[in-house]
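These notes open a run of structures that come right after.
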Structure P
Amino acid sequence: MLKIAVVILNWNGEALLEKFLPSVTAYSKESEIYVADNASTDTSIEFLRKHYPEIKIIRNNSNGGYAKGYNEALAHIKADVYCLLNSDVAVTKDWLVPITNEFLNNPKAAIIQPKILDYKKKTHFEYAGAAGGFIDKFGYPFCRGRIFQELEQDNGQYNDTSEIFWASGACMFIRSNVFQELQGFDEDYFAHQEEIDLCWRAKNKGYAVYYVGSSEIFHLGGATLSNMDPKKTFFNFRNSLFSILKNLPPKKSFPIIFLRFLLDGIAGIRFVLQAKPQHCWAIVRAHFSFYKHCNTMYKKRERHNFTMEYYSTYSIVWSHFFKHINFFNILIKD
């Protein structure tokens, strides 16, 4: 049997822990449960010690965001597989069984995510991961079950087990030896899309990422930043450029980054036309931050076999906004 550690990152999230821990503790008997606390200033620790003494607590010295928070916490945990679980997730009965079986029966699988449904609208997929993540040629992420803001209803269309490009940070299982080999998340991302970078680096080393649709969880989403928060826009646009620079060879990455400048400019204009100038400014700041850190990111590139056939469609922007495709199953036939 695999030793699985379910690790929940917390920062001032007592209300979320109170709401969502009951399902995690009830349905995760096969694992050890940890809360990695990012220097909370609320009474989260006191709440855990009083109501969940069986849960192990790891206290980080500062709030270094998702990436640094998990890097620091996982260094103290011994397990075969880490499950990185958001604090705003409700799990279901036997959710760990199909994940465990896939790891045991498929040595190629280094990273796995379950089906992620919307806690607020349980009939539909949730934004952060849905039925597995993909990217287009320009590095824009999307999911089976979610293209930009369009969320599909779960009608069993993604009840399969299949290889994907990236697994959601809301619930990501990763073999501990792979996490250590990759030296964890890139802490310069701080938050958002660091899981895409991690999965991309894993694939560049020959590992595979999978989705297991027979395991279901429900994600509240937006507990840290909502999908339309300008801060999230900043991180998403900047960190996406980081990943392209780090994970593709120069002959591929530089032309794509140049085209991304143009496409991101169009996205900024669209935000202005939608009366959301703060998001346009977030894109501008994201580009300047990318320029500032460009040399640092370039030096992080490894000399490995880059994954060349990485994208599932040429342009998700063109398919969605110009051809009005909202469903993944139609997209892959496009």
Structure Q
Amino acid sequence: MTEATLALAQAGDGEAFRELIAPHRRELQAHCYRILGSVQDAEDVLQEALLAAWRSIGRFDGRSLRAWLYRIATNRCLNHLRGESRRPQPAGLPDPGPAQGGAADPWWLEPYPGDADGLTPGPEARYDARESIALSFVAGLQHLPPRQRVVLVLRDVLGFPAAETAGILDTTQAAVNSALVRARAALPPGLHPYDVPVPKSPAEAAVVDRFVSAFQRSDVAELVALLTDDARLTMPPQPVGYRGPEAIARFLTSHQLQEMTFLPARANGQPALVLYLPDPHAPILRANGLTVLTLRGDRIHALTRFGDTSLLARLGYPRTLPNR
């Protein structure tokens, strides 16, 4: 940020304002996504926050643009959560059938497009960029009360000092520290990934290729061997979860469909697969959903299946492809 650009923005220059916020936009979107769990909600709230920032840029004191923007975005997220605090389960979900001992993810959970590029944590952060956007971490955050969720993200993900976090939330450092202790204790265990292959590496690709091959061949033994002992399968927004290699393998092979086509994708910094099925009435392939894979070493720890094909546009995939 330069004083000249700030002065222009405060004088009403929209282009100067866009130049000011451009370096922060992606990380602000990721911030809203972590708190809300939904890419669409995050984008809507971010637009509201940036509009509020534009309207109040004349009152910005020039000290820390990043903290000022996070203050606006964070409080817009809290306002959104207050409005959604009693949101009901959406009606009309199909019956998922009997689950096998797994807990469902929040129904509003959505995949975040791409990797963690451009998301840089502060020096006091406890999570690195990949961990902080991982699907299991974002899902775990949704189980925290809004205030604790926000404090944990500001302190442990973004690395804001306690004093700055208190300023963002208009509260005291003691209240921030207390909320952080409670949030850390309540966050589900095991969300720090470990022994995760390097993104887009041959090791990562080998695990994904083994999964696709085993699934397409309905090879139950290979699927079981590929899944960790505590593996889980969830399918937001459906209230269903499957836990354990045998239960997951049985479910997958019972739903195995012939002539499927998998395309590799990235979501939440993790490998993902877009599934297409042939249309029986036209020479095209139709999208059937997205599965995000959480890896642990050379095995799969979690599969998260999203059946809403409207989500694919954010990842750059069409709903139909030619069937050649």
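Read-outs throughout are calculated quantities, based only on the coordinates presented, and are distinct from any laboratory measurement. The model shown is predicted, which means the values in this text are computed figures rather than measured ones. Cβ atoms are built from the backbone, for glycine too; each structure is taken alone.
Of the structures labelled P, Q, one was used to calculate Cα extents along the principal axes in Å, giving 53, 43, 40. Name it.
The structure behind it is P.
Using distance in nm of label points 7 Å out along Cα→Cβ at positions 51 and 107, single out the structure from P, Q with the greatest value.
Structure P gives the largest value of distance in nm of label points 7 Å out along Cα→Cβ at positions 51 and 107 among P, Q.
If Cα extents along the principal axes in Å, for residues 3-114 alone is computed to be 43, 27, 19, which of P, Q is the source?
Values: P: 43, 27, 19; Q: 62, 29, 22.
Source structure: P.
Looking at structures P, Q, which one was distance in nm of label points 7 Å out along Cα→Cβ at positions 59 and 291 calculated from, given that it came out as 4.4?
Clearly, the read-out refers to P.
For mean count of other Cβ atoms within 10 Å over residues 123-130, the calculated result is 15.5, so let me know which of P, Q that is.
Source structure for this number: Q.
I have 0.70 for FRET efficiency 1/(1 + (r/R0)^6) of positions 43 and 75 (r between Cβ atoms, R0 = 30 Å, to 0.05), calculated from one of the structures P, Q. Which structure is it?
P
Could you tell me which structure in P, Q was used to calculate Rg and Dmax of the Cα atoms in Å, for residues 219-258 alone as 13.5, 40? Let's see the in-between values first.
Details: P: 13.5, 40; Q: 10.2, 29.
The structure behind it is P.
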